[in-house]
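What follows is calculated from the coordinates using simple rules that are stated; it is not laboratory data. This is a predicted model, so every value here is computed, not measured. Cβ atoms are built from the backbone, for glycine too; each structure is taken alone.
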Structure P
Amino acid sequence: MSQSLIDLVIVTGMSGAGKTVAIQSFEDLGYFTIDNMPPTLMPKFLDLVQQTEDHQKVALVVDMRSRLFFNEITQILDQLESKSQLDVKILFLDATDGELVSRYKETRRSHPLAADGRVLDGIILERELLAPLKNLSQHVVDTTELTPRQLRQTISDQFSACEGQHSFRLEVMSFGFKYGLPLDADLVFDVRFLPNPYYQQTLRQQTGLDQLVFDYVMGHEQSEDFYQHLVALLTPILPAYQKEGKSVLTIAIGCTGGQHRSVAFAHRLAQDLGQDWPVNENHRDKDRRKETVNRS
């Protein structure tokens, strides 16, 4: 009996970053899922899976609850990736230290590495230990600003079954620097040097998706000049990222508040790159308004 290719996703990352929601999302997508899988059991388990036609999509959560994790995982990953019957992907979930502390306080659970110390001590140690695995991950998702529903949608967008499972996809996003850099960004560009629509009273409450704001942002010579240089920079390097094996490349464009300039630039870039590549457009802070002055 010929063995079919098994789509294996290893879900890992910081404790409290959303792995429970993630594994439930994979189950909804038709994956056979196991939480808290000991790394040493993975090869034998996958050998058994290969003997059946029942499960061709598998998602496994491997994290700090398995005490042999760091002694075994790198060697085991090398072993799994050498098997032609497996298509192995690693999904790493992350969040800021402050958000993780807040989540632990809300749930009143102890961190697996905190022992008798502070939750923050466990988070710092875990981040240090997980750094090498994060560097190996094909998918890194920052859940700091994501609701559970948004995380499920993100996973669905990246892993739902479709033609071209190995295709290269672009994530083009806008953000506001005042709310922090997106942790999952691969390339970050700053457009805060451009004229700001915030100071135009009629444009202040609109966003870069509104035609008047878009025209204002793009109507300046320095805007057009920067945009053309940006496209000229990205066009030749995208095939290289695809050839390198990266499945998702996240391009983030930021202004102060993420409402006007970055939104207009990200939207135009997504439209233009979408003529040649699969593109998902996202505006993280477009509707995030506060009572404080918003100089987007």
Structure Q
Amino acid sequence: MKKTAMKLGAMKREQDPITFLTAYDYPSARMAEEAGIDAILVGDSLGNVVLGYDSTIPVTLDDMVYHTRAVARGAGATMIVADMPFLTYHTGASDTLRHAARLMQEGGAQAVKLEGGAEIADEVAACTRAGIPVLGHIGLTPQSVHQLGGYRVQGKSKAAIDRLVADAQALEEAGAFGIVIELMTDEAAKAVTAAVAIPTIGIGAGRHCDGQVLVYHDILQYASPYRAKKFVKTYADLGATIRTAIGEYVADVKSRAFPAEVHSFQGGETPAAGPSALYGSVGEKRE
């Protein structure tokens, strides 16, 4: 059964850790759902890992709608949260509502994620009043990376922790159903998690969060070159596997080992009708 914002809240109360993973297209979403993920985040991190940008700032709302729609086709039984990209909010409740509505109506998301704390509480409240579930995001907020002076760990002092707690409480009061807390000290994450009744979803925020989220490409080393991150545990090296496979294909074509007779159609052979019979669909098992 698809998780909802209310079910994620119940998971916190029951101390059942919540699993989030990013996905950006149909096959990644489908495989995440098949693996049993609780919720999928269509992150604006797609700017870095899919579109080749050096930050999330160039990602547009059209980009997010396009990728969210593909994820929704692949994971129809999983809760999907879509990122609001740079400057599609922070500009007033009217803009925020209009842009969030596109992610839900056109993209098929069940919720949206906004970066920021007390300063965006009014926009979060406007969304929740309109029936749009909101996941907050505090700590390291990539859309504000230039203002923050780079990718720095947050919550290193008591004053910084107090500000993070105040931001989390403001988001909860505004109606957010949960909060992503990113690149934060253990002490800060523990304080934030204890201060709110809604789930905290950590990324680089240690062991005291109610759940975790990581980037699909990071846990699979699906990148070239792959840059290791302290807060990431990788579970496979797909980058190496893909490069090796493509290299073997190149070698086979160059040596004329591929295509072999088994890969060729003969004069008396009648292939099954239709393109899916010849090529298959992304999620279809083929012989």
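For which of P, Q does relative contact order in percent (Cα under 8 Å, 6 or more apart), calculated from the coordinates, equal 20? Don't skip to the answer; put the middle values down first.
Details: P: 20; Q: 15.
Corresponding structure: P.
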Could you tell me which structure in P, Q was used to calculate distance in nm of label points 7 Å out along Cα→Cβ at positions 141 and 157 as 2.0?
-> Q
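Computing distance in nm of label points 7 Å out along Cα→Cβ at positions 77 and 229 gives 2.9 for which of P, Q?
Values: P: 3.6; Q: 2.9.
Working through the options, I get structure Q.
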